[in-house]
Structure P
Amino acid sequence: MGKKVTLSVIKADVGGYVGHSSVHPELIEKAKGLLSGSPLLIDFHVTHVGDDINLIMTHELGRNNGEIHQMAWDVFTACTDVAKKLKLYGAGQDLLADAFSGNIKGLGPGIAEMEVEERKSETVLVFMADKTEPGAYNFPLYKMFADPFNTIGLVIDPNMHMGFNFEVRDLIENKKIVFSAPEDIYDMLVFIGAPGRFSIKRIFHRGTGEIAAVSSTQRLNLMAGRYIGKDDPVCIVRCQSGYPAVGEALEAFAFPHLVAGWMRGSHHGPLMPVAQRESRPTRFDGPPRVICLGFQLAEGRLVGPQDMFDDPAFDTARAKALEITDYMRRLGPFEPQRLPLDEMEYTTMPQVMKKLKDRFIDLREKKSKSSST
């Protein structure tokens, strides 16, 4: 067995510049300064998508390591202090606790981690999204790892032909189930087709049992008990040599599917693949964006990044996303532009229902009285 390397991607929104559109350069520099020279890390890269800071780190301490999580928490709290001094919008909004308590999960920041034994060539893609929820990756992950019309390797690569196992989380009931593709595809689609509740957490290679992909599944509103912002999930995907080719993984985003999030976390919109420099969502605070940075891992060193969506081949996907944006915006406060009522629990909906409850007339009760007379 060779040395194992852990790739940790941890994100948080600790202050928007301007509004919810971006991250101020001083916050990025603060994060870089705090991570630079850390004895815990092999390497790191700091970036942002929209108003979320993303820490991409490699180390040898394994998943769920308290020291790594503490360091990320300290970075975000220090960046919050800078955000407050600059009077940035929503300073510290993703930090749901006053102090770190051993593990960053449940404290607000989103996290995706995988521990790997590096292959001869270890290719990884890091996807980062803004203005959406964890289940936003359900559609592309299904396309990558279960759909031969997207990933021809499932048909012609003997190292992929046996398929993959999907670990799916029930974000409401806090349960998980594992589906095997291709035989469980129809059952799995019943659940992952409802991304507001069910989210693909991890994917495993059925031949080797090795991790293939992992995404963050934290839901801020469920942890906080109120709406404070969208979850803006991150996802790591291994590519090549028994996994989807880089082009197959990226192809899954060529169709800008609808995701929940967008303005005030209360609207559906197309997930638009963009270059990192174009990840400033401004139109109605959107539309939702996804960026992808590609790396080669070399003894834990992050060789890269390559900005994978900075390619004119995705221009038609972006044009389609803008067309969908025009269509959805015409609906305004009507569904399906606005989320359904059960997803509006953390907005003004409960207060409005409480205010109007005495004005609702129970027609069943009225009918019953009429029939008795």
Structure Q
Amino acid sequence: MKKKILISTGGSGGHVMPAITIYDHLKSHYEVMISTDLRGFKYLDSEKYKTFLIDTPRLNRLILMPFSIFVVFFLTLKSLFLFKREKINMLISTGGYMSLPLCLAAKILKIKILLLEPNMIIGRANKLFLNFCEKIICYDSNIINFPKKFVNKLIVLSPLLRKKYYEKNNNLKKDKKFTVIVIGGSQGAKIFDELLHQTFIKISKIRPLKIIHQTNETNINFLKKLYLTNEIENIVFKFDQNLDKLLNQADLCITRAGASSLAEIASFNIPFIAIPLPTSKDDHQLQNAKYYEKKNCCWIIDQTNFDQLKFENLMLDILKDDDDFIMKKNNLENLNYENTWNNVNQNLLKIINEN
């Protein structure tokens, strides 16, 4: 009888995409299910994945809304019934507050818990359950704020990438224009939607550019018209499930610094300019970006002190200094050398079987 594994996830794509990847790695060997919240369902194909809804309220609302405490209690009971009914043998949590009821229920039932921490600073939910988990899977051994007494539980795994990110088509980039892809998230962000394009327009007068720009729905027509007016070849989109095909066309990426996003960009050996979200929990996006900066794979811009002229000069330096750009590209290639689907698959199966 196959071991039954439940993967807990939800909220942002940064949590859901690694969960989907784990699911795809394990589905041939185990009976796998995914638990998510309402926000996570938009990333999941219900016909492809067996899913359950555990819609946990945000933890920062618990103090202001005592009713939320009852909701978490109710969801813990719901999770207990779920584990019992489905006869779950193991819980894999991708972190976040949405994992709280499931981790509590797994602890009560003495079900084995594996944690995933893709960020360079340990999340609060994962830190809370370190004492109860069997192992915690990380992408690096130097996780910030990781308690030394639990270092024996830490396992380093290459970043979890969806299978299609290993299937690159090097023939997609046909033009010679320097192509910049901007990934600000499906909701967009002011700094990506209102500031960067000013620099692109200036630089395009010096060197032809192609811009691939992710933005929010209300901004699509504005950016398309702006780029066309300034004779800049462009692709402007809201959200694209085939982002890998767009990344395959890019020379340079400008992005936030979620762990999953950076891992996907890095897998294409694309040097990137990271603009970490300044309000990210425990400033984890900055720490994610610093990991790649220390390996000389990227540049970092502080959004709170954003300077249009400095950004313009950085872009011009990147275009002029081929040596630095190529060095970063080579460093990314070296970093990704052993990150193959088969290697990750074998290592992940080994972790599961040993626990």
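Values in this text are rule-based calculations from the coordinates and carry no lab data. Only a predicted model underlies this, so the values are computations on that prediction, with no experimental measurement involved. Cβ atoms are built from the backbone, for glycine too; each structure is taken alone.
Here are a few things to note about the model shown:
- Comparing Rg/Rh (Cα atoms, Kirkwood Rh), for residues 128-303 alone across structures P, Q, the highest figure comes from Q.
- Of the structures P, Q, the one that 0.9 was derived from, the read-out being distance in nm of label points 7 Å out along Cα→Cβ at positions 184 and 216: Q
- Test item: helix-only ellipticity at 222 nm (-39500 (n - 2.57) for each DSSP H run of 4 or more, over all residues; to 500) calculated as -7500, pick one of P, Q: P
- Among P, Q, which structure scores highest (criterion: relative contact order in percent (Cα under 8 Å, 6 or more apart)): P
- Test item: P(r) over Cα pairs in 10 Å bins from 0, in percent, for residues 176-271 alone calculated as 16, 53, 29, 2, pick one of P, Q: Q
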